[in-house]
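These are the structures, in structure tokens.
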Structure P
Amino acid sequence: MRAKQIIHAWDYHHGQATRVVVGGLPPLRGATMLEKQAYFAAHCDHVRSSLMQEPRGHRNMLGAVLTDPATPDGDIGMIFLHPRGFFEMCGDSTFSSVACLIDAGIISADDPDGELTLKVDTVAGRLDVHVQLAGGEPVGITFNNVPSYALGAQTLRVEGCGEVEALLGYGGLTYAYVEARQVGIPSLREVDPSRLLEVGGQVLHDARAQIHLPAYVGPDRLGEARPVDLITLWEPLHADDVKGTRVANFYAPQTCGRTPSGTGLAARTAIEVAAGRLKAGETFVHESPLGLRFLARPVVTGISRVGNGAPGIIPALTARSFLMGTAQWVLHPDDPFQAGFIF
């Protein structure tokens, strides 16, 4: 067998698939996670496009690359991938990557029925992770997210719908939240998927043209304005036992997240705390159209950022990710699509 490169990966899902790259790459150089990501983009981006895009991946694929940590006390570094580029932070892929660390034996636990703590370095910052084990398997993963902020609200003009209110927040990525009924969707659980993709794509297109937010990623990027990363259509979650919302997240054309989104939940939790609807220690839930739930709990509130008056919190996010399989991906030198394609 001829192979230009063989990549080792573990595939997980929590409703949405994450492919975790564990081998087949050169060491990623850089003193920070941002530098490591830049090195990967310059020297290994064909691996990202190959594993995220068709024919090996698909438009909703997520991914992560495990690296050496960028801090002296860090346990592991993570770079987050998607078919069109990189995420500075991704809660979904964090859950999957942490599960992979345990399942693959990269990090071992002394007590197979105890709790394991990890320090994870990402481009967006440090994550303190707690893993609950049962029989050596990760059955619950909670991590303290990067500082998350409410960023106010803005009127958004959506083609075909007129003016709507967008709530703005940051939870590792920037979000604009638009109530689904404002754009003609009475129920996220009952809407036709093609209609949801159409409307969500239009809101994303218009939001990126009209809403620019600072990227809160390290001191060298603080204050840089760019189009909002994702938009979230939401509706109230009518449940007696929890506070929360049902959500559908969009970050690329014809792409709707299958999960509630970790970074989106973090940002929305910050918004709820800033509005006085949620207190420290209370649980807030995001539920996807598939009925999947991620949980958040503000563990630190009242954080302020120099140069920005937005209230800040550190939310603890909880979910579980499931192993689907392992693979060795072959990049054949004669394959015309060894770098993948988007169609």
Structure Q
Amino acid sequence: MILAAPVQDTNMQTTRATVHLTNPVIVMEALRSHLAEHEIELIETNGAFHAELRGAKAVLRADGTKLALEARATSQAHLEEVTAFLAAHVLEFAHPEVPSIRWDGMPERQLFADFRELRVTLVTDITPHMRRVTLAGDNLFRFATSENLHVRLYFPQAGTEPEWPVRGPDGLPLTGAFAGRFDIRKYTIRRIDPASGELDIDFVLHDDAGPGSGWAARAVPDDRLGMAGPGGRSAKAADWVLLAGDETALPAIARILEELPATTRGYALIEVTDEHDHLPLRRPDGVVLQWLHRRSGETLKAATHAVAIPTKGSRFCWAGAEFEAIQAIRQHWRDHGLSKHEELAVSYWRRGTADA
């Protein structure tokens, strides 16, 4: 999801598309409702609707059977992001119609501006169930941000030569020739040094390996994968924080802990198999670290529910874990009066599916 952020109109790149629809007003209203759910407002000015997105602006105008789209952005990457966002949602809300969308002046069949090919330089097992893969690539500065921790990784099918996605005329990745060539999963950058062009990503190794953990289990130096992004919100700064997660969220919790102000108070609760999966984590003195051992019957849900959330001062609760655990944790926080600005609970995987 593209979150709203103020942008300046100076030096912005612009592209336009005209979409022919039976009833463009219905599509535009559906898009307006979708944006409103994410606290992004479509503001009407002289018959056109304007929205501010991350690093970009969108303008929509319905006229007869035409929906005019305009995207403005501060960079090529942001322009590609907003055009893909608009195209995907117009196609979704226009269903069962399948309108043609073509953005003027946008290059086709080229790699996306936020895409990088990475090469494995080192593979290290840091716990019995976690493998760190060190990767090298060019121009990684856009990924060195504490606001967005996650990236999309493109894992080539075993035994195939990587063939990366390119832009179609609608701004979305071309399908067909690329179908089945790679699997896409979201992961957290554990460490990044853009000056040296190097980063670490930690993979949880599973017996029932999904695309990511399976790739990591086979990874050797000079293997390649793709990366795009970044995205995914981090924890907000607050006087008191609660970070909760299982091993899949451990890389994100570790990064968040390292970047918290020294005066922060709170708790970090991490559920792992047993003590052999502990890792040294830098954190403020006022943040209590508690490891929960699944083998001993300790659960993230119970530990999270046991934490007393303060009512004074600023507070923020963040969690990443299995789908059902996250549902229970999110509901518990809302039952205890946390607003949506004070919590973020994200499902990292779902039992019974090969997510990782």
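Derivation of every value follows stated rules applied to the coordinates shown; laboratory data play no part. From a predicted model like this one, the values you see are computed outputs, not experimental measurements. Cβ atoms are built from the backbone, for glycine too; each structure is taken alone.
Which of P, Q yields 13 for relative contact order in percent (Cα under 8 Å, 6 or more apart), as computed? Structure Q accounts for this read-out. Using Cα extents along the principal axes in Å, for residues 128-255 alone as the calculated read-out, with 53, 42, 27 as its value, let me know the right label among P, Q. This value belongs to structure P. FRET efficiency 1/(1 + (r/R0)^6) of positions 64 and 120 (r between Cβ atoms, R0 = 41 Å, to 0.05) computed as 0.15: which structure among P, Q? Derived from Q, not from the others.
P, Q: which one has semi-axes √(5λ) of the Cα gyration tensor in Å, as calculated, at 30, 24, 20? Computed on structure P.
Quick one: Kirkwood radius over Cα pairs in Å, for residues 288-327 alone came out at 13.3 when computed from one of P, Q, so which one is it?
Working: P: 13.3; Q: 11.9.
Label of the source structure: P.
As an exercise: distance in nm of label points 7 Å out along Cα→Cβ at positions 136 and 168, calculated from one structure in P, Q, equals 5.0. Which structure is it? The value was obtained from structure P. The value 0.10 for FRET efficiency 1/(1 + (r/R0)^6) of positions 32 and 312 (r between Cβ atoms, R0 = 25 Å, to 0.05) was derived from one model only; which of P, Q is it? Derived from Q, not from the others.
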